[in-house]
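Each reported figure results from applying straightforward, stated rules to the coordinates on display, with no laboratory input. What you see is a predicted model; the values in this text were computed from it and never measured. Cβ atoms are built from the backbone, for glycine too; each structure is taken alone.
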Structure I
Amino acid sequence: MATPHDAALQLLLKHHEKEYRCHVRFVVEMAIALAKEHGASEKIVHIAALLHDIGRGQEQNGEHHRDASVTIATEFLATLELDDAERGTIIGCIGNHDAAVPPRCIEESIIISSDSGSKVLWHEAFMLMCKKETFRERAEWGRSYVVKGFNRTTLPDVKELIRPEYERLLALYDRVLSDAA
């Protein structure tokens with residue numbers, strides 16, 4: 001029988017293989033390491049990290065991808081052997097990973113910081129998902145995600161870990177964009 005995170009991975013790969021290879025796998029890697037470091041539930045952060053963007057591209061009528069992800073994950077998690085508290089925490093992590101509200105538990109903070117930090121630490125892979133057409137649009141989009149990733153990181157140790165790469169990328173984007181003006 002497949003573990004809950006194996007089942008979540010299979011669901012993700014079925015619909016979002018490119019996102020897994022360019023972004024989600026790095027979120028998972030970082031989240032599991034942070035769960036160990038911060039004494040959080042590895043099971044919860046592993047599943048939440050896998051499913052945090054599962055609704056991207058499946059939004060309804062202007063719905064945000066995190067809300068579509070919550071809907072899809074809620075239905076999926078009902079099929080797994082998890083208790084109500086585990087399901088609730090996973091859904092909270094997914095629903096808050098890109099929201100403008102403070103994290104309510106360490107697992108939420110880990111998912112937020114892993115999602116955000118991965119946009120900086122593995123920026124080149126993340127940029128493979130960019131759908132912008134012109135050079136300037138791609139550069140502006142990349143710069144905005146570096147800034148968003150750094151600013152949204154909630155764990156101080158992660159913020160310090162990503163700071164050198166953030167500063168390097170920001171300087172690079174600023175130079176490229178100023179040259180393109």
Structure II
Amino acid sequence: MAYIDVDKQVPGIRSLVLFRPETGKPLYELAQVLLRGTSRLSPAERELIAAYVSHRNECGFCRDSHAAAARCLYGDERSVVDEWIFRQDVTHLPVKMQTLLQLAGKVQAGGNTVTPEDIARVKALGVHDEEIHDTVLIAATFSLFNRYVDGLNSLTPADPAAYAAMGERLSRHGYVPPAVMPG
């Protein structure tokens with residue numbers, strides 16, 4: 001049960017956005033820019049970063065919803081999502097993406113854990129500054145989102161089918177705030 005009076009039928013961050021649309025709308029706009037806007041990283045790669053950071057933060061709702069979106073976006077290569085998030089099996093991920101996910105993990109642990117050597121290692125792989133920027137910002141933003149969702153104890157569905165439906169919606173429509181229901 002959520003710690004504040006939100007719609008008990010609406011899971012995760014969506015219930016919090018309905019509770020305070022004036023704060024939720026900019027959060028959704030940021031998620032849309034980060035995960036679906038112009039980037040050198042594909043939407044699938046960006047969703048994987050969001051899911052991985054959420055997993056490290058132990059935020060089940062964000063991990064499962066973004067992992068579901070990443071699976072949809074990876075299509076035939078969907079197995080890479082669970083291989084990385086749950087097993088750190090990197091056999092199917094390009095080295096560039098492995099390194100960016102490791103960078104995201106360092107940001108999740110704390111921004112000051114990122115060293116010049118980490119950035120040099122990423123750049124040695126030919127990673128563009130924009131990809132580094134986007135990885136760091138996604139990791140930092142999802143750490144905020146994870147703490148928001150879990151800090152207010154919002155509903156986290158247990159049914160995997162609920163996340164599959166969320167993943168389909170997110171992969172098709174992106175990040176559109178839920179409609180505010182009249183009181």
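The table below gives the values:
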{"read-out": "Among I, II, structure where distance in nm of label points 7 Å out along Cα→Cβ at positions 30 and 94 as derived comes to 2.0", "value": "I"}
{"read-out": "Per FRET efficiency 1/(1 + (r/R0)^6) of positions 22 and 86 (r between Cβ atoms, R0 = 41 Å, to 0.05), the highest-valued of structures I, II", "value": "I"}
{"read-out": "Value 3.7, calculated as distance in nm of label points 7 Å out along Cα→Cβ at positions 14 and 166, assigned to which of I, II", "value": "I"}
{"read-out": "Top of I, II by relative contact order in percent (Cα under 8 Å, 6 or more apart), largest first", "value": "II"}
{"read-out": "Answer label among I, II for the case where mean count of other Cβ atoms within 10 Å over residues 78-85, calculated from the coordinates, equals 18.9", "value": "II"}
{"read-out": "Distance in nm of label points 7 Å out along Cα→Cβ at positions 38 and 54 derived as 2.7 - corresponding label from I, II", "value": "II"}
